[in-house]
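Readers should treat all values here as calculations from the given coordinates under stated rules, not as data from a laboratory. As the structure is a computational prediction, the values presented were derived from the model and not from experiment. Cβ atoms are built from the backbone, for glycine too; each structure is taken alone.
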Structure P
Amino acid sequence: MPYFTSFDGTRLYYSTTGSGPALVCLAGGPGADVRDLGDLGGLDRHHTLVLLDARAAGRSDVPADRGSCAFTEQGRDVEELRRHLGMERVDVLGHSAGTLTAQEFAARHPERLGKLVLVTPVGLVAREVDEAEVAAIRERRACEPGSAEALAAGVSPWSYGAWSEATRRHYEAEAGYPQPPSWLREAFYVRPASTAAATAEVARRAAVLGPVLAVAGAEDGVAGTAPTRLVASCYPAARSQVLAGCGHWPWIDKPAEFRDLVAGFLGNRPDVEAGGPTAEQAVATPDA
């Protein structure tokens with residue numbers, strides 16, 4: 001089974017799909033099952049998706065220490081997965097809350113990062129959503145076609161760009177995955193202890209010099225677009241893209257547009273160009 005043991009002895013589950021250079025993928029939630037990402041709009045046609053279930057989520061184990069579920073600690077899990085795969089550097093994609101884990105890995109191990117993709121991020125060093133913007137998006141979308149049907153199905157219609165058959169299938173699949181424990185959200189979101197600590201955390205992220213792509217959905221009534229702008233303003237080599245007609249899961253709303261954007265950004269891995277082992281080989285033959 002595709003498990004590895006992380007820094008504290010917790011067994012974490014990962015799976016792979018697709019072909020091409022490896023891309024480590026982190027789900028949101030916090031505590032969402034990584035199957036929620038699917039094939040990321042067909043991104044597996046260009047990349048081998050390495051899909052990691054976070055600790056206390058999906059098929060991974062629940063650690064003895066709840067504090068280890070903080071995103072600041074879960075960044076260490078990404079590094080352990082990289083070492084398990086035997087890769088010199090990894091490209092990483094995080095969605096929603098998973099973008100905090102992805103950014104923590106990048107700040108801890110910038111020399112191990114290839115490129116970083118942050119999809120509908122929730123913040124830079126904590127959950128930093130502009131609630132006024134989110135409320136305005138929800139109000140604007142309240143009367144659009146499909147909203148009443150979505151609400152009747154128990155779905156927040158502003159989670160997606162539109163309520164359609166594709167979004168219905170995604171929602172129903174997500175509802176069938178293992179649900180995170182009730183305490184996980186509080187354990188995951190940790191804020192810097194002081195203004196000075198927050199400034200130091202921002203500086204750590206600003207020291208990440210690798211390419212960063214931050215993607216927002218213009219219709220995202222969960223996180224809005226403000227965190228994407230915040231993230232893009234921090235990293236020296238960042239670019240941002242707001243996708244029209246998309247909500248919090250843009251690869252569901254506009255799969256081809258999302259796939260082409262991310263695949264185009266990732267391009268070829270620098271260490272492969274330099275003659276190192278291919279990502280496919282690393283994923284196929286992980287370290288023991």
Structure Q
Amino acid sequence: MSTGSRRKQWAITVSFIGPIFILYVCFFIVPLGGSLLYSFTNWDGLQSAFDWVGLQNYIDMFWHSDDFRDSFLFTLKFSLLNIVLVNAFGILLALLVDSKLKSKYALRTVFFSPNVISLIVVGFLWKFVFSSVLYEIGEKLGWSFLTYSFLGDPDHILYPIAGVSLWSSVGLAMVIYLAGLQGIPGELKEAMQVDGAGSWTRFWKMTLPLLMPAIVSNVFLITTNSFKVFDLILALTGGGPANSSQSMAINIYREAFTANSYGSGTARSIVFCLFIVIVMLIQFRVMRNKEVKG
């Protein structure tokens with residue numbers, strides 16, 4: 001290749017990659033570097049003056065901040081529960097709408113429709129259901145269990161939040177699993193039926209292993225969304241009662257913008273980001289070994 005051709009090829013490459021790279025640096029690398037820098041200061045996010053405090057924000061976070069530890073544990077429990085529920089129900093719904101039901105196309109629309117609603121709207125909608133609709137139904141019918149304060153019990157607040165999250169996100173998981181089911185060759189299904197394998201055996205021995213690529217995709221997607229949960233909880237409970245449902249994202253937001261402790265807030269965000277990266281790397285290593293490769 002001549003020098004002129006190489007220059008032309010280089011110019012074309014730069015013209016395509018250059019603008020994206022500049023945007024990436026300006027809107028990701030620079031803010032990330034700024035956050036890392038501010039995490040070693042006591043900046044309040046408002047005034048221009050601040051002092052360097054070194055690792056004090058990180059020390060306070062782990063040793064003197066109960067709200068950080070509580071929000072971290074809540075986020076971890078919510079994420080684990082959400083991953084299990086959404087994947088389990090996503091597979092069940094995908095199997096249902098992939099069957100020979102006449103209403104399967106209508107069911108696909110019904111199950112997927114909550115996924116297109118904003119999570120902030122979902123939160124306010126279900127807050128009204130829990131606090132008013134169910135209570136009124138329970139009063140009218142005399143069903144005392146419906147008058148229970150679902151969003152007012154700090155010990156069990158995790159479960160209604162996980163239920164609402166399941167309702168709003170299972171549709172997307174269903175679609176991904178449905179695509180995986182429809183990609184399974186019909187010859188394999190017929191061969192196992194001829195061999196006398198029952199429905200349960202076919203599911204465990206054929207369907208589930210061949211769904212592993214879809215499972216990997218859903219686990220990664222649900223994990224990241226679960227750890228980053230913010231708007232759903234903000235609208236549903238506001239982090240209450242008594243901060244019992246405060247997620248890490250809400251804790252970071254309040255520390256930085258409500259308590260005007262931007263340095264501490266960015267330190268928490270850095271630690272949280274590193275934790276998510278570690279979890280995703282572990283997931284990738286474990287799930288990659290289980291994925292069925294063509």
Across P, Q, FRET efficiency 1/(1 + (r/R0)^6) of positions 99 and 123 (r between Cβ atoms, R0 = 35 Å, to 0.05) reaches its greatest value in structure P
The value 0.95 for Rg/Rh (Cα atoms, Kirkwood Rh), derived from one of P, Q, belongs to structure P
helix-only ellipticity at 222 nm (-39500 (n - 2.57) for each DSSP H run of 4 or more, over all residues; to 500) gets -21000 when computed on, of labels P, Q, structure Q
With relative contact order in percent (Cα under 8 Å, 6 or more apart) computed for every candidate in P, Q, 23 is reproduced by structure P
Matching 0.97 (Rg/Rh (Cα atoms, Kirkwood Rh), for residues 131-170 alone, computed) against labels P, Q points to structure P
The highest value of distance in nm of label points 7 Å out along Cα→Cβ at positions 163 and 203 among the shown structures P, Q is in P
Calculated from one of P, Q, mean count of other Cβ atoms within 10 Å over residues 35-42 reads 20.8, and the structure in question is P
